[in-house]
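Just below sit the structures, each encoded as C-alpha cells.
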Structure P
Amino acid sequence: MENFTFYSTILIWLILIPVIYFIVLIIRQMNVIYLYAMSNSGIPVGVEIPTFEEKSMLTKSNITNTAFQDKPTLIAFVSPSCKRCKALLADWNEAYDLYHDKYNFLLIGYGKEEQFNKIVQNYKIKSEFIVSKSLFEKLKSKLVAFAYFIDANGVVRRKGLCENMQEIKSLIG
C-alpha cells in the first residue's frame, strides 16, 4: 500500500507540473493577444487624425495638428505610472536626437501634470509634450506605450506598441 501511495503521488506531480506550465503559457499568450488587439484599436491606418489644439507642457506654446505638417510625426502616448513608458523615454530622446531633422516627435501624457513634471526633469524630454486626457481620448488611444506614425498630411500610416528603440524604428521605418 505504501508503494501505491508513493507512486501515485509521483504520478500526480508528473502530471501537475506540465499542466501548470501550460496554464502559465496560455495566460501569457492571452496577454500577448490582448496587447496585439489593443494595438490595432484606435484611429485606423489611412485615416487622418482629428484636429486639436493643446498647450505644450515644455514650451507653453499652443500645439495644433497642423503644426506638424512640415514632415511626418511620431505621436506616443505615456502615463506617469507606466514602467514601460518610463523605459521608453530614454530611447525616445535618443530617437529624437537621431531623427528630429526628418520627423516630428510628440508625447501625449495621460495623467496629472504634477506627476509628469518629475518625469520631465528626470528624463530631460526633448520633444514636444502635451498632458491632456481629452486629447488622449480624441486620438482614440486605449493604452499607453502606444504610438501613431502620421505622414505630413496628418494621415495615420502605422501604429502599434512603442516601448523601445526597435519599436520606434519599426514605426518610423
Structure Q
Amino acid sequence: MPASYGTQLSNLYHSIVCSNFSIKQTAQAKTILSAFSITTTPPNKLKPIQMVPHFDSTANKQYAVIHYLCDKAHGGTSFYRHKSTGFERITEQKISQYGQVLKQQALAENLHLKAQYIEGDTPLFERIFSVEAKMNRAIIFPSNMLHSGNIKPEAGLISCPKKGRLTVSSFIVIE
C-alpha cells in the first residue's frame, strides 16, 4: 500500500480511537503496516491455527483496521471469547496461559481432523460480536482482541481481486 494510505488512516482514526478507548487526544498515531489480503485457502487445506480466532499483537496500544473491498457475500469479521479462560483479549500477561490451554483443548477436540473456517460458537469459543462486510466499510479494534474472518467458502475463494474476499489489513499504534 502507498505510504499516503497509512498516513490518511492514522489521521482519520486518531480522534475516533482516542475518544472511544480513553486515550489522550495528544497521543500520536502511526500506521505501521497496511497490506492487501485475499482469502483463497480451501477449508480442507487449513492448519489448526487457522481454524480458531486469532489476535494480531499482545500490545495494548496497537489497533487493527480491516477495510473491506468486497461485499457481504464474502463474510465480515467476528469477535470471540475463549470459553474456559474467559479471555477476549490476549495481552502479554495472558499469552502463556492462553497458549497452553488452547493447545490442550485443540488436541482434545481433534481440531486437526475437522478442517473448517470458524463461523459462530464452537466448543472452545463464543462469538460475542460480528460485523458484516460491506464494500468500502472499515472497522477498527484493539489488535489483541480474538477475532476471525467470517469466511464463506460457498461465495468462492477466488484469487481475482474484483470477485474475491479482498481487504486491506492495517495496524496503527497510538501512544
Structure R
Amino acid sequence: MNTISLDRWLDVIDRQYLADYVAGGGASVKVAVAADDLRKVLMGAVRDRCVRRNFVALEFDAAERRAHMPQDIFFTMAEQLDWRDLARRQILHLADQEVGLIVDGVAPSDSVNIYEAIGEANDLPRNAVLRDLRPYLERRIAQNPRMAKDFRVAMKHLCQCETIADPRYYTNPLQ
C-alpha cells in the first residue's frame, strides 16, 4: 500500500486545493483513509487550514451514515453547517464587495444585529444599510442561477431574518 506522511498530504491539500482550486470557486471532496489514531488529528488539521482561509470543512463517516444514499450525504453536511453564520458572512461580503461599506470589526459570530453593526461601523442607520443591500440580496442570492432554488429561498430568508431586533434571535440556535 502506498502511503505519504500526514504533513506532506496536508501540504498538498493546502497548496493544490485550498489555496488554488477552492479559492478560485471550486468545491472539493477529498477522501482520506487514516489509521484510527490519526483520524482526529487529520480532521482537526484540515479544519484548521479551512478556517484560516475562511472555508468550511465538513466530515462524513461512512461507518455512521449510508454513503450510497446521496440524501444522507447532504443531510449530514447540512447538520454540520452553521446556517446563521453563513447568512451573516454573505451579508458582510455583499456589504463590503457590492456596496462598499466598512465591515472591519464586524464579526459574523457576534450576538448583535448584523445590519446595526454594519451601520455603526459606517455611521448609518440600520434601515439605510438594509436598503442599500436589498438589491444585492435579491440579485446575488435570490436570482442566482448557480444555486439551487430551495437554497436561494432559504438563504435569502435567513438574510432577511437578520433584520429582527429581538436579541433572543441572536443568542438562540436556529431550529
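Computed from the coordinates by the stated procedures, all read-outs in this text should not be read as laboratory data. Note that the structure is a prediction, hence the values are computed from the model and not measured. Cβ atoms are built from the backbone, for glycine too; each structure is taken alone.
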When relative contact order in percent (Cα under 8 Å, 6 or more apart) is calculated for each of the structures P, Q, R, which structure yields the highest value?
Q
Of structures P, Q, R, which gives -15500 when helix-only ellipticity at 222 nm (-39500 (n - 2.57) for each DSSP H run of 4 or more, over all residues; to 500) is computed from the coordinates?
P
Given a computed value of 2.9 for distance in nm of label points 7 Å out along Cα→Cβ at positions 41 and 153, which structure among P, Q, R does it belong to?
P
Origin of the derived value 43, 18, 14 (semi-axes √(5λ) of the Cα gyration tensor in Å; candidates P, Q, R):
P
When mean count of other Cβ atoms within 10 Å over residues 65-72 is calculated for structures P, Q, R, the one with the largest value is Q
